[in-house]
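Rule-based calculations on the coordinates, nothing more; no lab input. Source: prediction; values computed, not measured. Cβ atoms are built from the backbone, for glycine too; each structure is taken alone.
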Structure 1
Amino acid sequence: MAVSALEAEIEAVREKPSSDILLNGKRLKLSASEPVHYSFECHQPAIRFAEQIKASCDNKTFTVQPVSYEDKTVILQFPENLGETINRAELEWENDFVLQRTLSEILNLEDADKTIMERLERLFEPGHEMLPFSGNILFDELRNEAQKDAIAKAMQCRTLFIWGPPGTGKTATLGYIIANYLNQGKRVLFASNTNRAVDVGLLSALHAIKNLGIRIQQHKITRFGDTALDSEELEEVQFDNQNEKIIGERKIEAAEWIELLSKREKIATSIKKRLETGKKATSNQELEFKLLEQKIQDNGGLEALENRLSELTEIKERRELWKKQLVATTLAKVCTSDLFHDLDFDAVVVDEGSMASLPYLMVLASHAKWHMTVVGDPMQLPPIALTSDHSSRDFLERDIFTTVSGAQNSEELFAWHDDNPDFTSFFDTQYRLESSLADVISTVFYGGRLKSGKMSENLQLINDRAFHLVDTTKYGPYLEQKTREKGFKPVNIVHQEVTERLIRNMQGRGIFSEQIGVIVPFRSAVYDLRDRLFNAGIRNVEVGTIHTFQGREKDYIIFDTVMSGEQQRGQVRHYSVRPMDEQKNGLSVPRLLNVAFSRSRKELVVIADMEHIEKVYGNKFLGRLLKRMR
């Protein structure tokens, strides 16, 4: 099933290229001999895998190449100089590289030996097999009982699923799980979906290692791939930086030989020039050359010395990777890099595992010799797919938790957890959200099982609570559709005006733009709102879809539902849409809404046309949730 699903997805990706709209590109320092590079803010890391990109700017179309992507910044090479800045660039590119390499890995698994197939079986049918463990479980004083229990289980389970709602300390506890594996001398592979998630998880592990006093040499830990966070700790363990350091040390070690060969080449060149002009080499030149040749012979000869220097100044990356005791990287890197081929790890730990597609996890499981720990929240976003083939899309959009459990809703997920305490853990206490908002989320999304370990603080909250519903019905909102454009691209001008007003009010309360995030359910609405805020002089407020904000936080979140009745031929038509209607989108609806509602550290504001909500979603999940808020 994995092979046919990936093939269908590759076909869909080719038919429907990825796209993005980038604003305010800045030209990098330009010289006559250098290509023209522009830097843009970009929230699609997959752009780095594009072989070429079609860019439309000021009614002109160019073929551009990605140069680099780091820290939400992409650098693109343009074929000509378009001035100091590019106000707007519409991009389109094929993005099937990771899928192609993952397909290749899955095909290799079909011919794998019995040991590898057993690892895959343990992922999908975990069972109750336990490994013997007699050591001490190490943790800090901040771990609660559920977290301690998960750390202990990870040391014995062949496969462990940790279900952690937002703010329950998943990543911090994951760091202690990794630290305990290392303390037992195990080799660990840690992976997650994004570079940022990998960085956060690795920093958590480094903190736990230091906090517990575990002795492990720094060069035994590596961050493979690009980092997203600006951190000296990450820079020191970044794989390429480590290899450059090794080469530097080897060059110092070989400095005498390098100088010897350099002197030989220099004197040989001088003698050659004299011979070319009909002159003989001087006696000093002949003597110096003879002495240099003797030293080279004493060290094994010219060819042997050159080979030795070549070995010292070249890095065999696979050999270096194999020496590491902890490797942290993205799921995509494990699936696409040849360096991981046939590498085994005692333990594989996956963060944000509920967002990982099943083919990714199959590849990761094939590397897990003894343990596999999957951390995630099946009530947040599942993997996404583009293919229109029903069976392929169903397979690719399944998350591992609901696949293993067979659950269709949160009640069945909890029943699976309750029936299988040996290989499942649930983190039942959250510490990030304000308790008033956490109570709503616990009741609606987690069957009332999620407790708060943090009391509300005096944060200038509206109505002394951490959430607020802005009902736009009184402003007469209505939906418009963009003309001459394909697909569903709704525009709600009233909601845009309310969003702008809310941001200005927040700024008036002393809240910085960087603390504010705006979430909308449609990508087209992201671009529209970014343009509006930019033209209004509002900078540094992040605007994105629910998927953009998965795994991330802001102090203040505005969630605009966008939907209202649409004016059609003098009438107002009310209808539901896929992202909001469980009859069209199943379990994805509560997952999407759970992410949107749990991104704020301090305050959440929801913008909704409640008259429209009552008419279309009154008895559906969105309607019940908003009425619970009100």
Structure 2
Amino acid sequence: MTILNSINSPQDIKGLDLPAMASLAEEIRELLINSVSQCGGHLAANLGVVELTLALHYVFDSPQDKLIWDVGHQSYVHKIITGRREQMKTLRQFGGLSGFPKVEESPHDVFNTGHSSTSISAALGLAVARDMKNEDYSIIAVIGDGALTGGMAFEALNHAGNEDRDLIVILNDNEMSISQNVGALSAYLNRLRTDPSYFRTKEDVETILKRIPGIGPNIARAAGRFKDLVKYLMVPGVFFEELGFTYIGPVNGHNLEELIGVLKNARRMKGPVLIHAITEKGRGYEPARRDPGLFHGVGPFNIETGIPIKKAIRSYTEVFGDFMVEKGKTVPTLVAISAAMTLGTGLAEFAKCYPDRFFDVGICEQHAVTLAAGMAQAGLRPVVAIYSTFLQRAYDQIVHDVALQNLPVIFAVDRAGLVGEDGPTHHGVFDLSYLRSIPNMTVMAPSNENELVQMFTTALTLNGPVAIRYPRGVGLGITVTEPWQPLPVGQGNLIQQGKDLAVIGIGRGTNIGRELVELLAQHGWTASLADARYLKPLDRKLLSQLACSHRYLVTIEDNVLAGGFGSAVLEALQEEQLQVDLLRIGIPDEFVEHGKVDILFEYLDMRPEAIMDTIINRWPELVQPQSWELLKFGKS
């Protein structure tokens, strides 16, 4: 990698000629494949933006000029060019490079992103500040056609066109978000890709009309209508033109010469400009090109075969997908809704088996929830499958459109708790807090795969909104048994009885509790262990039983402590006037960095060993002198 080794900043590529830049592009692709194969990450999108990123840094002067990457999962090439090449081996590892732009990481990352459709709003905000301060620099937002399906992007386009400030939006059109793009906008962009007409601006048409002699008032009005007609026929991006943008494209997103020329022209233009670049996800690596959905966000994989290296145990997501397919056979009103996450939420097989009962709405979480509300109002049983971190975007719709009307919408809240390498923008650690405060809502969390199926079975028997939250990745490997039986509503499960203290967990917190109880037993304590199962309604009978028979109670959750499961237990104890010393274990009041989940739990002192230390420090009277010496010297 002779050229790449000499690239330590964007300035280093400005002296390269086109053949050298083309060679650099291939070297970058090789580095991307090698890095992601070891660390996991977003491969397909980054392989598709190599030439586009090189062209951007060739024409513009980062960090003076501001580059904002929508979502940011396609920013790896940007990181490589901006001095982080050697750190790519630490990608998404604890203490290493983030998989998304991060202002704390580099001055070239000007805005933190991780959720979709935010870049144009942020770019316009920067443009307003630049103009108010009489500064002079370019601002470029790079947004994918998948992210452009999000309503926030349209709101920002509408405002930016009205503001008429200097701003460049690059539409990176690769026909994919995470799953295949859907909807009218996708169809419109498809027509643009194949349109043989060439670019004409409104000013071109006006110039032609001005050359027509003797234009009177009536003829002028006719000419104006003719101008609009010609514009609609000749300008491929008329949609964006009508919003106030000058549209350029489509352009070949892998042709460096064409890209550089277009970007240089756009830099000189006034007002908002939209450049429509056609790229190919997975370019340069056949497995990713052939299956960009799989390689959108992939774990470590074999480079030669492209086959992911993963555990044989089925994930919670896969178990949920199997449940939906099976229930679809017997519940004809069952429908599934995804917000551009068909693959990620495990609904691909359901979509294949029941195409008329599956709806991918694009990256539109708010619309997905209210769509489900309308379906439920009319007698269907909608299941909305959305990652916890993305469901946050539809909070108002959950409250106003679902819960207020007490509609039987089921929320499959995937990726709940710490998700690992994607970091703070993707950790789903707020859902217990924001869901339990909503009237009419039932909230459950399984501690194993069988409970997951039982909970969805239970949800189908209820006549109000239900949220079932479950973590990313594999469960305990417990076999799912049939027939599937519903769980008693609001009833937890006492797993074992002890006398020294009681541990009650919810979801993944229950499994941490299992390990904690085993560790305590090794040091002579017997602890009760309970699986809450329900956050709302909380099992107050079980809670009272534990509080009356134990002086010490520990709650464990992979949610923020503020307003979460432990808070619910504390409130219930106060309301029932039960006196017990409570220790709450969960996510503190901070944004947790990226890294493997086990490492993050260790960092947060949420591993069983750390929790035991916390218990000893909190309740030293629990520890007999002999036991303390055994703990101190690591003996058993």
Structure 3
Amino acid sequence: MTEKTLSDYQELKALVNFHNYRYHVLDAPIISDLEYDRLLNELKRIEAGHPDWVTSDSPTQRAGAKPADRFEKIRHPRSILSLANAFGRDDARSWFERVKKIDDRVEKAKFVVEPKIDGLSVVLHYRNGLFVQGATRGDGEIGEDITSNLRTIRAIPLHIPVTQSSNLPVPSYLVVRGEAFIPNKEFEELNRMLEEAGEKTYLNPRNTAAGSLRQLDPQLTASRPLTLLVYQIVHSEGGTIPTSQWEVLEYLKALGFPVTDVAKRFDNLDSAIAYTETWNKGREKLAYEADGMVIKIDDLTLAADLGFTGKDPRGAIAFKFPAHEVTTTLRDIGVAVGRTGVLTPYAMLEPVEIGGVVVERATLHNFDFIAEKDIRVGDRVLVKRAGEVIPYVIGPVVDARSGNEQTFKPPTKCPACGQAVEHFEGEVAWYCVNAACPAQLVRNIEHFVSRGAMNITGLGIKIVEQLIATGLVRDVADLFTLNKDQLLELEGFAVKKAENLLGALNQAKAQDLNRLIAALGIHGVGEVMAGDLSRNFGDLSTLSKASAEELQQIEGVGPNIAESIVDWFSRPGNQNVLKKLKAAGVDPKGQSSVTSNQSAALNGLTFVVTGTLPTLTRDGVKELIESNGGKVTDSISKKTSYLVLGENPGSKAEKAKSLDVRIIDEDGLRALIG
């Protein structure tokens, strides 16, 4: 291997820095990760043999030094100021009118609009093109030296200009200001990885970015997906720099600094405000959190001549968006019962304005979320509302705790009906399984009468709601006690409509047992399993007495579903519904598999159906197979005997081929039956 010269080393170092810039700043790499790794490894090899060649702008120095005991203080060469806020168009116009009175040149000024990123302000120092120091904003006059941490951010050029071919004049001493942040997608991925590792997750990108940059150990900073955007030249010596904000952005970009791509220049304030307002609703399109847009007078000389109001420069204004995230007090945790019986916790908050809306309630997702985040009643909590999304609690502000907060425990009884709730190991949801629970009655009846269950025509959702609202129906069994006089009293019912509905209800009494089982809405029991239960137990009375052990003898019935079935039938309220159904004449019998015809054509065979068949509906083919002793399941496995294939099938056909499952069409199925 040819020995590398110092010149070779410097060229390689510049090349790796250039590819870092292409990847981390432009997001447009021109070599593969493998090629980049080879270049970086070669650089490391050279530096290992010539440690005296290593300089601070080497890409290998980004990992940082050993953890610091404390941060040194740095005085900024010029005050790093914050901006006054404008909350809406009128405030922005008022700012314009005030500064116009100070200097009439403002009347004809141009304006630049840039995002106000919700991150951490940082100040970067370059001497003779080399990054030598970096600091936090601090109090605006003195910041903390976080140079080692900033080196780990790959979007920060360690040497400027980045491109070797650039002929841009670079001041001998240049200080720039930017905003460090964690992009939204990377923040979500970071939290996902932390959650999978069983570690504590973070509340929001801004606090995470700030905390990461103020770590005493740069290696911890390096593990966080930090980046930044640069937008201001704070100070320069020994060179000429642009005198307009728009040209400053172009200049910084040309040097190799990451610069926003949503900034725009406008000829008047009204156009600038209009553009700013488009980002109020469109801020979710940004890759980062932004709490507003900054409107700046483009002429930096004019902006400087306007001076300050207190510590706020008059040459720019922060046009703030309504807050997406706020903190408030969690007064209590309520529990709602959904139409499917799922219990969902929600936060009862001290009223707070978020995004222009006063919020008193927010979702808490589920009980596991409350436990994982250790959210307690009385906590100061961080709440977010983005766009039209329902407000949700992100997590507690632990440092604000007084010690009086109360740990929350999930309810053991349904808040709507008082019945014991059900929770299975390995599942997130908690359920109320009471068939007569008022909170889920509409949904229960809607499911009971649906096509895949009792198939009662003429009972749409509006009629179901009418029947419940008038008190005529308090559970599914009450449907079968309705009479013509009761129906005729309801709005929209005439004699014919009432007779048709009563006729459909009467016909439903003759439905098969499997349909009634499916209609009961037992958690985990769908149409296929309802058929299995019907064949194995023969009637509801026998099924209601089955033990979990007996149920698990049926293929596809695991411990959770077996427990769910046993629990459903053990509830007094559900038993009462079954008694009322039987009294109304709804007590079908099924053919027990023990007494079934062992010579049936399809006995012992398992089928899966996919696609559209020529003459049979999905229900029709299912009934045909089951009436001839076969079984229909939803998914392909090695135990599947046949796949019945129709037109426009899904992926099941390919899976059947891969598992060597025999494939037949409708004619083939009829041939098997004979």
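Given a value of 35.0, 103 for Rg and Dmax of the Cα atoms in Å, calculated from one of 1, 2, 3, which structure does it belong to? Label of the source structure: 3. Quick check on the output: 16.2 is mean count of other Cβ atoms within 10 Å over residues 142-149, derived from one of 1, 2, 3. Which one produced it? The structure behind it is 1.
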